[in-house]
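Listed below are the structures to be examined.
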Structure I
Amino acid sequence: MGERGAPRRAARRIGLFGLLGSGNLGNDASLEAVVAFLRARFPDAELVAMCAGPERVSAAHGIPAVPLHSYDYAGPPRRLDPLRKLWAKLRDTVRTAVFVRRCDVVVVPGMGVLETTLPLRPWGWPWTLFVLAASGRLVGTTVALVGVGANEIRAPLTRRLIVAAARLTTRRSFRDQLSKDALARMGVDTSGDEVHPDLVFTLPEPADGAVVPRSVAVGVIDYHGGDDDRAHAEEIHAAYQAAITAFVGSLLDEGRQVRLVTGDDVDRTVVATVVAAVTRSRPGLARDRLLAEPVSSYAELMSRLQPAEVVVASRYHNVIAALKLGKPTVALGYGAKNDVLMAAVGLGGFTQSLRALDLDRLQEQLRAAEAERDRLVDEITRATKEFRAQLDGTFDRLAAALTGPAG
């Protein structure tokens with residue numbers, strides 16, 4: 001794990017920073033994994049958070065938390081909004097610096113914090129991350145990006161902010177080689193940075209439960225393309241929604257049970273649209289054939305996936321949840337990270353891009369996953385066991401760094 005300086009003593013106050021508690025299950029699962037590590041290795045440390053959803057984070061982990069932003073960007077438009085936003089941005093810059101100064105270490109736990117695989121404005125998260133990293137440098141607080149994802153960014157301003165933030169952080173590690181290489185191509189020296197499996201592989205799985213024959217879990221995503229697709233976002237969204245609706249309908253017509261799951265609160269509207277369209281054209285459909293129960297935690301997500309024979313998922317951490325359960329999985333990705341993950345567990349032939357979703361091929365992949373179930377389960381189980389062993393070493397090195405001498 002790359003290191004450019006370290007605290008002089010064991011961290012007494014550890015900050016957790018990021019888009020946490022906002023309704024994204026993968027982000028919150030990454031936080032859960034890091035909180036478990038910190039409490040096991042540093043039981044006397046005080047944990048605090050600056051995050052998108054402080055109430056959720058405090059309720060889930062008993063951690064004092066403050067909001068990342070002082071302006072409600074999701075609220076209705078108001079008079080003088082541009083001035084309010086500018087004032088809030090300046091105020092949040094100061095608030096972030098104060099938060100960092102009051103911590104011995106600030107950890108950004110997992111997440112795709114150096115990615116633009118989904119739409120991203122430069123003055124949103126990229127600016128926030130830059131302020132965090134710059135504040136750490138100015139006040140001498142270690143800022144660690146632990147197990148993060150990255151991609152090569154084309155938008156000039158976003159790229160400059162992300163690259164500057166990455167250079168200013170004290171420590172970095174990545175959840176795959178793809179991310180490390182992407183940052184290196186943007187000019188950051190990553191030669192001393194560690195690559196390890198995603199932090200979420202350390203979380204416990206639910207107890208084994210009964211599998212429902214011919215049951216398929218389908219992960220639905222509020223997909224509008226990536227950061228470079230803004231001009232065609234609605235067209236991309238409509239095409240995806242039509243394709244996933246057709247796929248779910250075809251599964252039901254084959255007599256299967258379908259379990260729709262989400263990975264973020266924003267996905268729920270897509271689920272509702274899919275359910276409405278499918279049931280409208282199948283008025284006699286039994287209730288237990290199409291299940292779409294809301295999911296509010298990563299543990300709940302895994303429990304919803306448990307009865308499925310096969311999982312078709314899109315969000316990165318939904319794919320990880322399926323793999324943790326040993327489920328034959330087809331990944332419909334919005335970035336190369338899904339392809340890399342699936343190849344690492346021996347499922348390289350079970351991926352597709354959401355931008356070019358081929359339903360005939362998806363049906364073939366689903367049938368192949370069912371036919372090769374025993375082999376795939378063995379491959380997945382072996383790989384995820386190795387991932388957990390690797391992460392034990394990663395956490396050992398991180399713990400040593402947080403108690404080591406200054407560099």
Structure II
Amino acid sequence: AQYEENVENDLVFVGLVGMIDPPREEAKEAVALCEQAGIRTVMITGDHKLTATAIGKEIGIIKGGLAVTGKELDGISDEEFEKKVEDVSVYARVSPEHKLRIVRALKNKGNVVAMTGDGVNDAPALKQADIGIAMGITGTDVTKEASDMVLADDNFATIVNAVKGGRIIYDNIRKFIRFLLALNFTELVLIGSFATIGLPLPLLPAMILWLNLVTDGPPAVALSMDPPAEDVMQHPPRSPKEGVLHGMLAFILASSMIQLGAEIGAFWWGFGVLGSVEKARTMVLVVACFYELIVIWNCRSESRNAFKVGFLTNKPLLIAVIVSVFSTLAVIYVPTLTFMFQTVTLDLLDWFIVAFFASWGLFVFPEVFIKRKSLSRRNATSIIE
């Protein structure tokens with residue numbers, strides 16, 4: 001048989017066939033949400049530069065950023081690359097060595113780097129990143145072992161949802177701690193100062209126990225389950241060096257000092273003016289309860305006060321506050337409880353005094369007393385492959 005050196009002879013042109021591997025529909029929204037949250041997304045791919053650039057523009061990764069190839073990376077030094085690394089959004093035709101170099105350069109610039117990968121060759125870069133994320137479906141066992149997390153559905157949007165969930169949990173922990181530290185510090189200073197100067201105790205042990213377990217306990221638990229704020233993904237990430245109490249000291253001290261003044265004022269009215277230590281203690285108990293149930297609403301946000309956040313967005317907290325109010329009233333008006341806690345009933349004038357001092361809690365605004373430093377929007381980077 002005659003051998004044909006060129007088989008492309010005598011062909012009839014019918015048409016062209018093109019193939020495309022489009023990104024997931026939710027990828028564009030996830031990248032936009034990352035940008036709002038101060039997380040810069042970088043794409044690393046083995047595709048051609050033009051293909052990578054087109055995909056990057058489609059999902060919103062390239063917005064004025066650069067696109068470079070692995071060959072171009074080989075032509076520049078590490079020092080020069082570190083100067084440009086934060087301006088590059090897409091890397092094309094890269095090798096595993098390039099990925100490792102990219103991660104190192106970003107970390108050297110002070111970024112907290114999270115990287116995804118699925119192949120065996122990705123393991124060194126995943127290990128080098130602050131957070132290595134392996135693909136659960138397409139990822140190899142080596143990649144999963146080298147990573148800190150495994151993405152069960154191989155979906156980048158799941159990472160973004162995890163970031164949001166983590167922020168919600170962390171913020172609620174801060175709310176819970178902020179509330180409990182403020183009120184407990186107040187009672188500690190109040191009891192200690194009165195005992196030091198020889199005045200009668202403003203609160204009996206049973207009253208303090210009631211405040212912590214019954215009056216404040218249920219609202220504090222409800223506060224820890226607070227729904228996410230609207231801006232939870234609209235502020236830069238916190239620094240990993242930042243402690244859980246960071247920025248809250250001024251709020252805790254302000255709330256404690258204002259509450260301390262309110263309770264001293266209530267005790268002065270009951271003991272100094274009316275001459276009754278039982279009424280003074282009762283008024284201090286009620287002021288402490290109502291003040292704390294007012295302040296707890298200002299613990300729900302670090303940037304907006306209770307009037308801006310609203311009172312109906314956390315119904316469990318609203319119910320817990322109502323239950324705490326009626327529980328405190330029961331201590332004053334139910335005979336068995338008044339005997340146990342050594343309280344007395346309050347007349348109308350006493351209630352006006354209580355309302356006056358308890359209302360001081362309205363002025364503990366979080367936007368005034370909470371200062372929180374965060375990473376800049378360019379210091380948190382997620383790398384998708």
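Each reported figure results from applying straightforward, stated rules to the coordinates on display, with no laboratory input. Computed from a predicted model, the values in this text were never measured in an experiment. Cβ atoms are built from the backbone, for glycine too; each structure is taken alone.
Computing mean count of other Cβ atoms within 10 Å over residues 45-52 across structures I, II gives 21.8 for structure I. Look at distance in nm of label points 7 Å out along Cα→Cβ at positions 69 and 213 for each of I, II: the largest one is in II. Kindly point out which one of I, II the value 19.2 was derived from, the read-out being mean count of other Cβ atoms within 10 Å over residues 149-156. It must be structure I, since only it matches. I have 2.9 for distance in nm of label points 7 Å out along Cα→Cβ at positions 21 and 157, calculated from one of the structures I, II. Which structure is it? Structure I accounts for this read-out. Using the calculated result -0.33, -0.67 for log10 I(q)/I(0) by the Debye sum over Cα atoms at q = 0.07, 0.10 Å⁻¹, pick out the matching structure from I, II. Source structure for this number: I. Assign the value 4.0, calculated as distance in nm of label points 7 Å out along Cα→Cβ at positions 165 and 341, to the correct structure from I, II. Going label by label, the one that fits is II.
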